[in-house]
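Every number here is computed from the coordinates shown, using simple stated rules; none is lab data. In this text, all values refer to a predicted model and were calculated from it rather than measured experimentally. Cβ atoms are built from the backbone, for glycine too; each structure is taken alone.
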Structure 1
Amino acid sequence: MPADLPEHYFRVRENGAAVFRISTENRQRRIEMDEIATVNVKNGNIKPHGDTDLTAEDLTAIGNWLAARQAQLALREVDDILRALDHLNLTAQWVQSRATDDQLDAVTDPLLLAMHDLRSVLVRKKADRLGKAEG
């Protein structure tokens, strides 16, 4: 089994990951995980942990993980928006078919404000894109 282990493990955190180097080169053949760095997904910063000197292999592995993670998060972001679109449609159906007056009183103003805000941003961004396409 130890031969199947990757050389690095990435413990996902809020803004990125803690990076560990995996080793089984000890008497007991136990898995040892030594923290070697932290990586920030948003800005790409890689900070060595303590006095660790990162090798070229470490930096390559971290760079590969970072690129894959950023792509994964971008896909999730679009998927989340598409799910929100589904929820908007389900909400419209709920309002039309099942919502009580008390339920509508509880959600109408917050929904209208959120939808107005979203519409304003979408219209402004579309106008910016059309302006760039023409210019």
Structure 2
Amino acid sequence: MNKETELMLIKTALEYRKHSYSPYSHFKVGAALLGKNGRVFGGCNIENAGYSSTNCAERTAFFKAVSEGTREFEAIAIVGGAGEEPSELCAPCGVCRQVMAEFCKADEFSIIMAVNEENYEVHTLAELLPYGFGPANLDT
């Protein structure tokens, strides 16, 4: 993935962060998911008074993509934090990493954790989910 694509995904994730519904935690997260078909799917976190009903930005983007027929992915950018502007890198939670493992090759899928377009890191899913469990573990 080239730098231009990384920056485009970060910019898109920052835009989706503005749609966050986070009245309880005030921790706003946006995500931009790049399909191998070139389509970008955005997501934001959506909280609920019954906390277990909350959905993360990353899963919102994945579920949107899958519901629209895309099931192969290259990368996701994630920005998040309390307040108006993110101030530190935001890693995906364990549940989101597990959803990523369902659809992505761990050593090929890039996760961009960003504060903004100047301050970010890129890791593979394999780095963030070592010894992950996925569809290949169930093949017989």
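When relative contact order in percent (Cα under 8 Å, 6 or more apart) is computed across structures 1, 2, the figure 12 traces back to 1.
Given that mean count of other Cβ atoms within 10 Å over residues 13-20, derived from a single structure, equals 20.2, which label among 1, 2 identifies that structure? So the calculation was done on 2.
Quick check: 13.2 is what I get for mean count of other Cβ atoms within 10 Å over residues 29-36, calculated from one of 1, 2. Which structure matches? So the calculation was done on 1. If distance in nm of label points 7 Å out along Cα→Cβ at positions 77 and 101 is computed to be 4.5, which of 1, 2 is the source? Clearly, the read-out refers to 1. If helix-only ellipticity at 222 nm (-39500 (n - 2.57) for each DSSP H run of 4 or more, over all residues; to 500) is calculated from each of 1, 2, which structure is the one that comes out at -20500? So the calculation was done on 1.
Where does the value 0.80 come from, among 1, 2, when FRET efficiency 1/(1 + (r/R0)^6) of positions 37 and 117 (r between Cβ atoms, R0 = 30 Å, to 0.05) is the thing being computed?
The value was obtained from structure 2.
Quick one: semi-axes √(5λ) of the Cα gyration tensor in Å came out at 47, 22, 13 when computed from one of 1, 2, so which one is it?
Only structure 1 yields this read-out.
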